[in-house]
1. From which structure (I, II) was Cα extents along the principal axes in Å, for residues 71-190 alone calculated, if the value obtained is 46, 37, 24?
2. Kindly point out which one of I, II the value -1000 was derived from, the read-out being helix-only ellipticity at 222 nm (-39500 (n - 2.57) for each DSSP H run of 4 or more, over all residues; to 500).
3. Out of I, II, which has the highest value for distance in nm of label points 7 Å out along Cα→Cβ at positions 39 and 319?
4. Work out which structure the value 0.88 belongs to, where Cα Rg over 2.2 N^0.38 Å was derived from one of I, II.
5. Comparing structures I, II by distance in nm of label points 7 Å out along Cα→Cβ at positions 247 and 327, which one has the largest value?
6. Thinking only about FRET efficiency 1/(1 + (r/R0)^6) of positions 239 and 255 (r between Cβ atoms, R0 = 35 Å, to 0.05), which of I, II has the largest value?
7. Of the structures labelled I, II, which one yields 17.1 when Kirkwood radius over Cα pairs in Å, for residues 111-286 alone is computed from its coordinates?
8. So distance in nm of label points 7 Å out along Cα→Cβ at positions 303 and 343, computed for just one structure, reads 5.2; which one of I, II is that?
Structure I
Amino acid sequence: MRPMSHSGRSIAAIAIAFAAAALSPGIAFANSTPFLRALHTQTVVGSTVPSNGDINPYGVAVVPRSVGDLVRGDILVSNFNNSTNAQGTGATIVELSPKGTMSVFATIAPSDVPQCTGGVGLTTALVALRSGWVVVGSLPTSDGMSDTAMAGCLIVLDPMGHVATTIEGAMVNGPWDMTAWDRGDDPVLFVSNVLNGTVAANGAVVHRGTVVRIDLTDADSLMPHVASERVIASGFPEKTDPAALVIGPTGLVLDGMGNLYVADTLDNRIAVVSDAATRTTASHRGRTVSEQDHLNQPLGLALAPNGDILTVNAADGNAVEITPAGHQVAFKLLDATGAGTLFGLAMAPDREGFYFVDDGSNNLQLLRN
């Protein structure tokens, strides 16, 4: 999908809309009570393994509206590995009800996405838009090894799980995670990319990871089209890794004022890119909000009801809560087996807990009060 003319929204209009969102119901400001400390019940919602055997769940997205095969409140999960555990070859998105009933929302074949460089290997980049479109990232390999990792694309699916189109090109290079500012007809995607020079560096760290803003138009009435694309942050460290395939900027989440938080995985920090929906220049690595201490290769991000930032660590199985001012106010062990089990997370609709995937046990779990 190539850029088309801009949707017509002015920067001032977007800024006003974000200010309104900050004051709307459901978006709270930070307070002194850590959200994690109120969550005591951890349950397994259900398996994320479909009939074809795909494993290694990465992305998590809660369905905002019922349309087509999508049921409001259900949880979509993308799988990164196939049944032989080869990374970058998973091709399924499963849909789980809050009670754990699982169905396959989409199975994507390489022939469905001929313009997606390298084929299909679904990542943490997963959003479900209110219009019913689902967008998922692909960072494919031919054999599960990092030296065959390819640029991939973003895949746009209709509410029935069928591929409608793809978003590809120079700015989409190993889409690793994604969030959306979703206001109906003209949603905005924010995508982290981890393959800018990474494979060529053969395991050495390169500082070329990016976050790209992609403005869409016609999402409510027609198939969404790209109105504009822009790199809004760059310089994040990234590298290939024999165990994780690739490590680089991962989790993304917006607050009500238009600040985009980024999990800078290799540098063990959470960064923020201000004015994410309106900025016209790229922020170099964003501004550091919090680093080190309980952060241990942070991955997915979510925004708690009190305005704090939630993340999960790749290296120790902990969830960590951080205030917008940068204070790490709470942490909680989610998986005692330690490293390599956590990835994506998403707030539950009632905002009294959050969903997260465990790719060691290949299931979706819920932590709530």
Structure II
Amino acid sequence: MQPPTYSAEALTVFATRLLRAGGLSQDKADAVAAILVEGDLMGHDTHGLALLAPYLGELESGSMRRDGDPAVLADAPAAVTWDGRRLPGPWLVLRAMQLATERAARCGTGTVVIRQSHHIGCLAAYLKRATDQGLLLLLTCSDANSASVAPAGGLDPVFTPNPISAGIPTGGTPVLVDISTAATTNGLTNRLHKEGKKLPAPWVLDGNGRPTDDPSALFTEPKGTILPLGGMDSGHKGYGLSLLVEALTGGLAGHGRADPRQGWGATVFLQVIDPRAFAGLAAFTRQTAEVARQCHASRPTRAGAAVRTPGERGLALAQRQRKTGVALYPTILPALEPWAAKLGIAMPASIA
């Protein structure tokens, strides 16, 4: 039996209405809903509408701030620092992208770092907004309020999975990179633990330092930790990338793991680079398109499984789901039903 599907537009309207009923202004609700639904369209179902119920809980508790604007802490021609004041992360990031794009048009690059943002959702959901304009976007974040990833060789967690993303225009299908600097994410380990399922590989350590594919090792005493990207063999690489993310986020924002915890959130580094200020957009895409062509031309390790560039599958899935409907992960809408009832919002109807 095929799972039910929902129109992307109906899901966006539903999410927007819930967020409006939760106290957000129209512009903030629109931004959050759009990014969450885009995450599901691209297949990132732990970082799409699965986040909506927790976001509504944060709004209700006051941990996510409803009203106001970010505070400008520093403003140089190509570099801006904001205090996000725990406002909704997707709204802050989209505003920061707009500002960084304006600065890049003048300076070649525009960078915005944000301290005390709330959670920003799926990083891949932002990238095509830049590549559609012929812009290179670098976006990464950390959350100094929690720790679930140990440094290579350690048992005690220091980092969050600290994702790194990049949107790279090619003149055709863009390259959309969105990778964790850890072996897996908090979202996936939490989901699989609740469902009593295992990870695809031994991506975590139990509390005694043994690698395992059982996510329950993160929730039982002595608690384990997620391995850095590269695992037991080459986790020093993910460890190094995690340290880079901490420098770009908490370091540049001046607020991070040296400060008291304040609750679920994010520290954000966002940089827009305009190739027109360098060798030119045509020269840039000539090179990136050729690299992508050579990747596609590489002989596949498995017959019939052609080499793809990062983001290619997600973009194709999003295009298909916009036409045929979004197949949500089975636990997402049941988690939103109590909120819909509480806030008086009708649940979306399936289209198939």
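1. The read-out was computed on structure II.
2. Details: I: -1000; II: -12500.
Value -1000 for helix-only ellipticity at 222 nm (-39500 (n - 2.57) for each DSSP H run of 4 or more, over all residues; to 500) corresponds to I out of I, II.
3. Comparing I, II, the top value of distance in nm of label points 7 Å out along Cα→Cβ at positions 39 and 319 belongs to II.
4. The correct label is I.
5. Largest value of distance in nm of label points 7 Å out along Cα→Cβ at positions 247 and 327: II.
6. Values: I: 0.75; II: 0.95.
Comparing I, II by FRET efficiency 1/(1 + (r/R0)^6) of positions 239 and 255 (r between Cβ atoms, R0 = 35 Å, to 0.05), the maximum is at II.
7. Answer by label: II.
8. On the way: I: 2.5; II: 5.2.
Of the options listed, only II reproduces it.
Taken together, the values in this text are just the output of simple stated rules run on the coordinates, not laboratory data. Keep in mind that what you see is a predicted model, and the values were worked out from it rather than measured. Cβ atoms are built from the backbone, for glycine too; each structure is taken alone.
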